[in-house]
Structure P
Amino acid sequence: MATATPWAYRVEPLGKHDRAVFSCGVDALDRYFRLQVGQDSRKRVTSCFVLIANDESVAGYYTLSATSIALVDLPPELAKRLPRYPEVPATLMGRLAVDHRRRGQGLGEFMLLDAFARTLRNEIASYALVVDAKDEHAQAFYERYGFARLPSARRRLFLPISEIAALLK
């Protein structure tokens, strides 16, 4: 597998990037990026970060927003160490997509690690990073990084921020 060199790409907040030619091959992700993410970002419903190649094309994107996890959905060994609030704060990475022309270069991992770093730097408390895997392939990708399934949703997974901090040491 060819891997991307870190200096060949940069991640930045969504701006006036050309979104029309981006295609990851998943219609829902492509349509969202082309038609909806700009409005969601302006309304502060989500923050979108784009992976930009040296030729200024969009190689991928991901979104982050606030969410929560019901305490009863966490494994008992984790829940017992938390305050007895009905929910704990979390950060949601609602979407992660790589342009199909750039697959196999490690760009999904590159953006996931960028999301880890942004989540750790956030000044607002967050117990975990939550992801919604679109299919079994995406779920397997996240599970390789230690994400565990939340029983409340079929493909909703989480990774405690403490584990992210340990991964990035």
Structure Q
Amino acid sequence: MSGAVVSLAEACELRNEAASQGRRVVLTNGCFDLLHVGHVRYLKEAREQGDLLIVGLNDDQSTRRVKGPGRPYLSQEDRAEILHSLECVDLVVMFSERTAERLVQSLRPDVYVKGGDYRVEDLPEAQSVAEYGGRVYLARLVPERSTSDLVSAIRAGCVGEVE
């Protein structure tokens, strides 16, 4: 089952099956545009919080709403396939909303993970997690590892070679 890209309905079924077996379900979400080492470390840490890691992936339209024009750099299909290939990721489910509140409400993970650049009180999903008794976990932030940093470095390297 490792790395399957599934619908929300399928993810709910697999989540319920895992829970019935006593497995701890973890959910995280994001755009995961231009996967880098910060993403990989974050996803590994998220997976360490339980037995089944479900990654909610912002589709192309919601990524544009979150990140702005010109994003994503990679299509939702490419981003899903890359995430799907990671050993620590069990399931990938695409979503079109700006936040993952509907995913949290539907999947009811035991642990909801976000990056250390967030504060629990600022997460719109945290209220839903609290309502059913789940836990929010903030993963460690990997300094100077972001898609924006990566794009800036690429641009700087390309400009330096051209001049």
Structure R
Amino acid sequence: MSSMNRVRRLPPVCALVAVFRVLTGRLRLESRYVGSILVMEDGQRFRVFRHLSLSGNEEREQGPPAPAVLVVRFKFARFSQTLNRWLSLIPVPLIGGYPGLRQKLWMVQEETGYWQGVYEWESTEAVEAYRRSFVLGLMNRRAEPRSVSHTVVPRTTLEDYVGGRTE
């Protein structure tokens, strides 16, 4: 990885990029999926409570775009669901400025206390970089031990992944 790529993934740089994207109208919270129930492969149902979307031309890796979806599921070790919804706003600038992000859905299953994030990335390489990131590591430290799972779905957009899963 080049030194420029390493710098671009640093939390303060991600936060600055996210602020720029918000100010230019490219990064925004949307309502498209908010309130929807998604039924996952294992039959679990999650309610979407936040949708972050990036629009416009983004820096792309060489070659044709090959988006990928990352699904992260976990259970927070502490705090109520209400407080954790508020706390989940803290990493938004780090996620919204991370290279390769296209969209993210935040979801919760109120009955079990499990949370899920569904991200669309520009490539599987961007997914792998994010899996090693500070922000995902922070979430992993806040989760109950052994409750975290990751699934990567290559060559898929968020819309394709969500399609057919909503109730």
* Asked: From P, Q, R, which structure was Rg and Dmax of the Cα atoms in Å = 16.0, 61 calculated on?
  -> Q
* **Among P, Q, R, which structure scores highest (criterion: distance in nm of label points 7 Å out along Cα→Cβ at positions 10 and 114)** => R
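P, Q, R: which one has Kirkwood radius over Cα pairs in Å, for residues 42-81 alone, as calculated, at 14.7? Walk me through the intermediate numbers first.
On the way: P: 13.3; Q: 11.5; R: 14.7.
Computed on structure R.
Each reported figure results from applying straightforward, stated rules to the coordinates on display, with no laboratory input. Note that the coordinates shown come from a computational prediction; the quantities given were computed from them, not determined experimentally. Cβ atoms are built from the backbone, for glycine too; each structure is taken alone.
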